[in-house]
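Student: Input: structures, listed below.
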Structure 1
C-alpha cells in the first residue's frame, strides 16, 4: 500500500504531528460519550456505536500497548467506555 515495509512507514512518519491531528476527533468522540452522561454513547445503554469504538480500542491495545495508553490519555471518556465494556471482551474458552 505504501510501497515500503510498515516499520519504515512508522519511521518516516511525523508521529507527533499524527497525535496532534487525532486530538480533535478524539475530543469529539469524548463529547459524544459525555452527552448522555456516559459511559456509553446512549448513557447507560450500550449500542452498536459503542461496540465499534471499543473494538477499535481493543485492537489498538492488542497491537501496541504504548499507543493504546497514549490514546486513552487523550480523553477520560475513552477508558471509561472501555472499562464499561470489559464484560464483552472476555473470552469464554
Structure 2
C-alpha cells in the first residue's frame, strides 16, 4: 500500500461502506479484524478522532468529488459516443425460409 497504508484524516463518506462501518466501530487505539472491501483486505487502527466540527469542510470536499465524478461520467459518455460513431457494424442475417 502506498504511504505504508496510512490514510491520514478520513471524513465520513470518504471510504467504502464496509471500511467505514468497521472503522466507526473501533475505539481509539483498537485494531480491527481483517475487513474485506471492493479494494481488498484491510486491517484498521484508529489512532485519533477529531473533536472539531468538519461539516463545512466535508460538505465542500463532497461537492468537489461529486462535480469531479459528474465530469468524469460526461467525458466517458462522450468517449463512448465517439467510439460508436467511428465503429462500422454490418449485420448479415440469413433467411431460414
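Student: Compare Cα Rg over 2.2 N^0.38 Å across structures 1, 2 and report the one with the greatest value.
Tutor: Between 1, 2, the highest calculated value is found for 2.
Student: Further question: 1.6 is what came out when distance in nm of label points 7 Å out along Cα→Cβ at positions 13 and 37 was calculated for one structure; which of 1, 2 is it?
Tutor: 2
Student: Can you spot which of 1, 2 the value 10.0 was calculated from, given it is mean count of other Cβ atoms within 10 Å over residues 69-76? Present the calculation step by step, with values, prior to reporting the outcome.
Tutor: Working: 1: 15.1; 2: 10.0.
This figure was derived from 2.
Student: Rank structures 1, 2 by relative contact order in percent (Cα under 8 Å, 6 or more apart) and report only the one at the top, that is, the highest. It would help to have the intermediate numbers written out before the result.
Tutor: Values: 1: 24; 2: 16.
Between 1, 2, the highest calculated value is found for 1.
Student: Here helix-only ellipticity at 222 nm (-39500 (n - 2.57) for each DSSP H run of 4 or more, over all residues; to 500) was calculated and came to -19500; which of the structures 1, 2 was it taken from? Don't skip to the answer; put the middle values down first.
Tutor: Working: 1: -19500; 2: -14500.
Source structure: 1.
We did not get these values from a lab; they are worked out from the coordinates using the rules stated. What you are looking at is a predicted structure, and each value in this text was computed from that prediction instead of being measured. Cβ atoms are built from the backbone, for glycine too; each structure is taken alone.
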